[in-house]
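Take a look at the structures listed below.
Readers should treat all values here as calculations from the given coordinates under stated rules, not as data from a laboratory. It should be emphasised that the depicted structure is a prediction, and the values quoted were computed from it without experimental measurement. Cβ atoms are built from the backbone, for glycine too; each structure is taken alone.
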Structure 1
């Protein structure tokens with residue numbers, strides 16, 4: 001039996017779910033190993049040997065190549081399997097401009113959106129309270145995203161087709177489930193895009209695993 005890439009993950013993590021969704025969408029068979037961050041399993045000696053940055057998701061390919069950061073993993077999975085996924089609209093590896101727009105939105109998610117949401121939510125894991133002082137910055141980023149979606153070309157964040165950027169941003173937004181102070185419906189364009197992207201995700205969520213993770 002051919003060895004599978006191994007994904008170290010925690011389902012409750014939006015970045016982990018992004019990688020899982022990309023793998024499902026492209027029929028890439030992964031071996032999954034849970035790393036429970038709440039139990040500090042990421043600091044276990046064996047895992048630190050794999051990833052000294054002690055974060056998930058972390059991917060280990062059968063040849064030993066190791067990669068962390070969900071957006072890097074997602075693009076790597078597609079590009080490293082170019083023979084079978086070359087025509088994938090999720091991340092078109094032969095079209096530089098389309099790919100660059102997707103990269104742009106992935107970087108916006110990492111540097112702006114996911115960070116702004118995390119700066120509010122992280123307090124729940126430290127002292128059981130949201131960092132409400134960071135809510136104004138979060139609302140500013142959501143307004144920015146809403147305006148962008150009003151002026152974009154196509155129904156998705158990078159054009160006419162759903163891409164891995166939509167996956168990543170949508171899962172980042174699921175963290176807002178625990179932020180009662182933010183109502184996504186206030187942002188018309190953002191909420192409409194979020195519903196559209198969730199519909200695009202449904203065919204790969206037949207076991208309801210991603211939905212279940214949002215309840216935790």
Structure 2
């Protein structure tokens with residue numbers, strides 16, 4: 001039986017690379033985004049566009065559109081990176097990053113619980129910048145805080161979903177050559193997607209709740 005993956009923020013960057021990866025592997029891909037791309041349309045079995053994952057109404061609409069659909073894998077990938085510096089912090093920017101990077105994955109996962117069952121997996125695309133122990137350079141207040149919150153949400157989801165047989169992982173893709181970092185990363189989106197997919201494949205209920213780099217390295221909280 002063909003497996004099905006849903007990916008948020010699937011129209012470009014790491015999300016698109018993940019969609020392409022799973023398409024090559026024979027999965028049915030459901031791409032969720034605000035604006036579709038031709039590249040996503042080529043590989044997705046279904047594209048659900050016009051979805052703002054920060055709004056209750058759009059996420060409720062997404063859940064309604066997927067009613068009765070079994071998801072073997074949910075990848076919460078949509079994200080936003082902004083920069084703040086002490087002395088001129090934009091708190092509206094921080095709130096926006098919290099909404100997209102932290103609240104949205106929790107909102108989407110909760111809304112799609114009826115689509116997830118025993119053996120399903122949830123992968124939250126986070127960042128090692130959400131690690132408190134790893135922070136030795138400061139700054140990036142909104143991004144760091146939102147990814148730390150996402151890690152906390154993911155750990156709680158792992159605990160709460162274990163009785164349902166659903167495993168959860170927090171995955172750092174690496175420093176990827178995407179528009180988010182002005183294409184200045186160290187690895188390509190395809191390399192990141194392959195690493196993320198390998199970590200998801202290895203994920204089990206025994207390891208649920210962990211925080212890993214896409215290269216397999218466990219990351220500190």
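Which structure, out of 1, 2, was semi-axes √(5λ) of the Cα gyration tensor in Å calculated from, if the result is 25, 19, 18? Among 1, 2, the structure yielding 25, 19, 18 for semi-axes √(5λ) of the Cα gyration tensor in Å is 2.
Ranked by percent of Cα pairs over 17 Å apart, for residues 31-126 alone, structures 1, 2 are led by 1, which has the greatest value.
Thinking of 1, 2, which structure, once mean count of other Cβ atoms within 10 Å over residues 71-78 is computed, gives back 22.2? This value belongs to structure 1.
Each of 1, 2 could give helix-only ellipticity at 222 nm (-39500 (n - 2.57) for each DSSP H run of 4 or more, over all residues; to 500), but the derived value -10500 comes from 2. When distance in nm of label points 7 Å out along Cα→Cβ at positions 55 and 119 is worked out for each of 1, 2, structure 2 gives the greatest result.
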